[in-house]
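The numbers here are math on the coordinates, done by the rules we state, and not lab data. Just so you know, these numbers come straight off a predicted model, no measurement behind them. Cβ atoms are built from the backbone, for glycine too; each structure is taken alone.
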Structure P
């Protein structure tokens with residue numbers, strides 16, 4: 001939230017400055033004349049899970065909390081212009097995510113056992129496609145919104161791990177390999193002298209259940225799990 005507030009303040013200041021300086025020469029005046037342009041994106045993210053518990057299997061579980069962990073994204077940016085205001089974006093990339101699942105079990109004596117933390121790490125190959133709508137350019141500034149769909153393959157998925165061979169404390173919490181994500185976002189184009197710099201905020205939510213049931217004390221309480229992610233990205237386009 002602090003990063004979001006700082007970015008919003010920066011964008012508002014840039015907007016006021018652009019509107020106040022009408023005589024500022026336009027950078028990259030022919031940028032929008034290209035049918036296609038490319039770039040790259042670097043981002044930081046917070047990946048979490050929305051979990052619904054299976055009440056029939058929670059007799060020994062007092063609570064289950066999911067703690068989102070910071071992640072990192074690298075993407076290629078490509079955009080096909082479809083008129084003055086619309087564009088079709090394809091931004092494949094790779095992202096690294098981690099979540100901590102904190103289990104508190106009930107002791108047979110009636111008390112609570114210490115919290116057990118299971119870390120679930122993912123390495124996604126992302127294949128996103130979205131439609132972008134951009135405002136008219138004001139000097140060297142413009143804003144845009146977009147919406148789209150993303151298919152992600154989790155290369156670190158451990159669904160093939162046999163938990164029956166592990167001791168109870170070493171059980172692995174598994175997530176499915178295939179993820180289907182809906183995305184929305186907003187960005188702020190800043191046309192610099194040699195390239196376009198764009199801070200961008202993206203929010204994604206999973207459409208499919210990625211929980212994997214294999215009859216362990218850590219998977220049984222999970223009825224459904226869907227990914228949630230918040231991404232702050234910085235795009236560089238030429």
Structure Q
């Protein structure tokens with residue numbers, strides 16, 4: 001039986017490359033399938049866009065979530081993050097293992113900066129245990145992020161048992177590392193790339209990464225390795241580079 005749990009976090013930029021010049025969702029789908037992770041935590045997933053559906057000839061005939069998940073990740077959850085006249089986008093969790101429950105929680109301090117965190121619980125067959133999984137995309141402003149970090153900590157304290165396996169991953173927009181001491185001291189979370197490489201991964205912009213934006217935090221699991229995916233084709237897809245981590249459950 002498979003012992004490791006493979007996790008990928010990736011801001012897919014609504015399926016477009018840098019500058020929105022090309023629609024690359026089909027290439028993103030192929031690249032994610034090649035990695036063959038058990039769990040995908042994806043940000044900027046386009047739930048619906050009426051304008052682009054009409055203009056882009058290879059726009060999927062189903063939601064982006066269903067398009068990526070088809071045939072590989074039978075279980076998935078989507079939480080709207082931003083809602084506008086043409087549609088909406090948000091966070092998504094795709095899983096090879098079933099959810100026991102999931103919920104999308106609004107963490108927007110301002111109506112013009114809509115943000116949420118998507119909290120799912122999956123049942124891992126390798127040990128028949130529950131693993132809590134939180135997919136996030138924090139705001140660009142420092143004050144906004146601090147409020148969102150507080151709401152995330154409150155959510156975990158109130159809904160995740162202290163002895164439960166937990167993964168919190170996504171686009172933190174926290175290039176200054178302000179969340180680190182809070183996550184460690186209050187939640188007991190460690191960041192897997194930092195634990196295995198000695199520093200945060202530089203993931204933005206994908207073609208020449210120098211900002212430490214994307215992270216995978218964990219507790220109750222044992223890290224095996226973590227890779228920053230910056231080689232081709234990743235450097236030609238979204239504006240973020242993905243992180244791929246393996247854990248022993």
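Upon calculation of helix-only ellipticity at 222 nm (-39500 (n - 2.57) for each DSSP H run of 4 or more, over all residues; to 500) from the atomic coordinates, which of the structures P, Q produces -5500?
Numbers: P: -2500; Q: -5500.
Comparing all candidates, it corresponds to Q.
Once distance in nm of label points 7 Å out along Cα→Cβ at positions 26 and 66 is calculated for every structure in P, Q, which label goes with the largest value?
Details: P: 4.5; Q: 1.9.
Biggest value here belongs to P.
Given a computed value of 2.1 for distance in nm of label points 7 Å out along Cα→Cβ at positions 58 and 210, which structure among P, Q does it belong to?
Numbers: P: 2.1; Q: 3.2.
Label of the originating structure: P.
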